[in-house]
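These are the structures, in structure tokens.
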Structure 1
Amino acid sequence: MYTVTMEATEEKKFNDPVVLVHGFGAGVAVWCANITALAKHHCVHAFDLLGFGRSSRPPFNSDPMLAELEMVESIERWRKAMRIKRMYLVAHSFGAYLASSYALKFPNRLKHLVLVDPWGFPEKATSLEKQVNPYPWLSVAGRILSHVNPLAALRFAGPLYGPVLVKILRPDLGSRYRSENEDDIYIYLYYCNSKNPTGETAFKKMTLPLGWAKRPMIKRFHGIDKSVPVTFIYGSRSWIDPASAFEIQTKRDGVDVQVILGAGHHVYADSPAAFNDVIYSVITGERNRSNS
């Protein structure tokens, strides 16, 4: 698994690293506004999920439960290879779904679980589906598209037009990731998704039409050991509903829910300073508890 590591920059260093896990269709570079800030006292690792980015692309099981387990096991193998005992696991969207599944299986490896705008928590809402799908042609289109991988159009467009297509679909990304070449983020995301889409195919196997999870995490989250502290982070302008997190908070101790005003789904890029402050507060809180 392709990994980027930044060692702690300050003189006083702590053992437990921060591990960043990207969401669907992304890669380690999406954390560019966070890694340096988070590496003051802790080593920071960011890796490309197996089947995504610059990591290898093995085929995953066609069964959604087994495909999920294979991805979780790959994270555990990575942890062992990195010789990490415990970690602050910070994961976004689909990565947060996998991180939750990892916590179910390997709770003793987590210092703190941070779920950033997590995908796949609520159960499919039939009433909402009727509301957003009022026309018959939408149902037909949904059935047709259900046989195609979500990002197949990018690969069909190729390296010349693929980045252009990303820019058309997500023009907002340019303002989040400014560089000398404003198209760098679009080129990067195209190449993250230009190869054999095994991770993308696995994700598709895990989803129902309109993007609902076949195995909603809300129904399983109670199985995570109570010793694992959890923080949810949402953007106030995100399309992800934080209701699942608040429901979990009412049923479980040691759960915090943070909503960052003005941020969308990509909280860490929309409001990096506020996001980094929340993560730093989580880490400081854990250190204080350990020393008390």
Structure 2
Amino acid sequence: MVDLYGEQYGSAFHSSVVNLYPPRHPEINGYKEGDLIYAGDHLTLTCSTTGGKPPAELQWLRNGDMIQGSYSAVGRNSTNIISLTARSIDNNAMYTCAASNPLTPIPLVTAVKLSVKFPPSFVKIEGPSECNRGDSITLNCRSDVSNPPSELTWLVDDVTFEPQDTTFQLVENGWYTTSNLTAIINRQFQNKSIKVFKCIGHNSQRHEKVFQTFNVSVLYPPETPSITGYEEGSELREGDHQSFTCTALAGNPPADLRWYRGETENEARASTIPTVR
């Protein structure tokens, strides 16, 4: 574009010509798509353009929102630099540099999409908190978002079990992983009142792991009670003092013991002693 500015002095007319030029497309340095970066890495992105007269204004945008409009210009060259620490929400984020001057009503843009690897921040187990011995129960473990997808491992009382029905869900900035585990609380667990389930989540991002434990209370009946303190057939004399002890082993919750004389319930002192097996 050529602008003419004229000034008249007496009978003389003086004119000057000002040439305006659009800038070239901006260039981004410091990251190219496909580069491997991890959450927590420091990143410096430099946007530059040349050829603009007047020099181009440069703006940085993240997913379409301006994050920095401060730039420097020397001659016909413009530069805008941003520094950032990569976060999980930066995965698949689009960083765009826009250049404009009076000859570019529509800014010239160059963009890069970041690929950030990060582990899940947590896993969560959901399922029943209690069951009867012999029941089949299903627990669900879901990881927080990660990139790449998380692997989920199940342990029951510190024994590793293969998960079933593992699924992966793609979202805006990563993946959710979900896994189900179905277990039958069979006779091998009959003396255990608590089953401890653990779900461990991890991916290839620097081998960081997260886990959650989940306790399931296993309900089962007590063994047949036994009476001690008197041998059937032994003689008792009127006025003798005799103590009887009724014991019922195991059971979750602990057995409720009651004494009866004939059909009449007698008051008794009861106590529960926890058993570790």
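FYI, it's all coordinate maths here, none of it is from the lab. These numbers come from a predicted model, not from an experiment. Cβ atoms are built from the backbone, for glycine too; each structure is taken alone.
Worth a mention:
- Computed 1, 5, 11, 16, 19, 19, 14, 8, 4, 2, 1, 0, 0 for P(r) over Cα pairs in 5 Å bins from 0, in percent - originating structure among 1, 2: 1
- Source structure (of 1, 2) for mean count of other Cβ atoms within 10 Å over residues 48-55, computed value 20.0: 2
- Structure responsible for 5.6, with mean count of other Cβ atoms within 10 Å over residues 232-239 calculated and labels 1, 2 on offer: 2
- Structure responsible for 13, with relative contact order in percent (Cα under 8 Å, 6 or more apart) calculated and labels 1, 2 on offer: 2
- Winner on distance in nm of label points 7 Å out along Cα→Cβ at positions 80 and 256 once structures 1, 2 are ranked, highest first: 2
- helix-only ellipticity at 222 nm (-39500 (n - 2.57) for each DSSP H run of 4 or more, over all residues; to 500) from the coordinates reads -12500; which among 1, 2: 1
- Computing Cα extents along the principal axes in Å, for residues 40-103 alone across structures 1, 2 gives 39, 20, 15 for structure 2.
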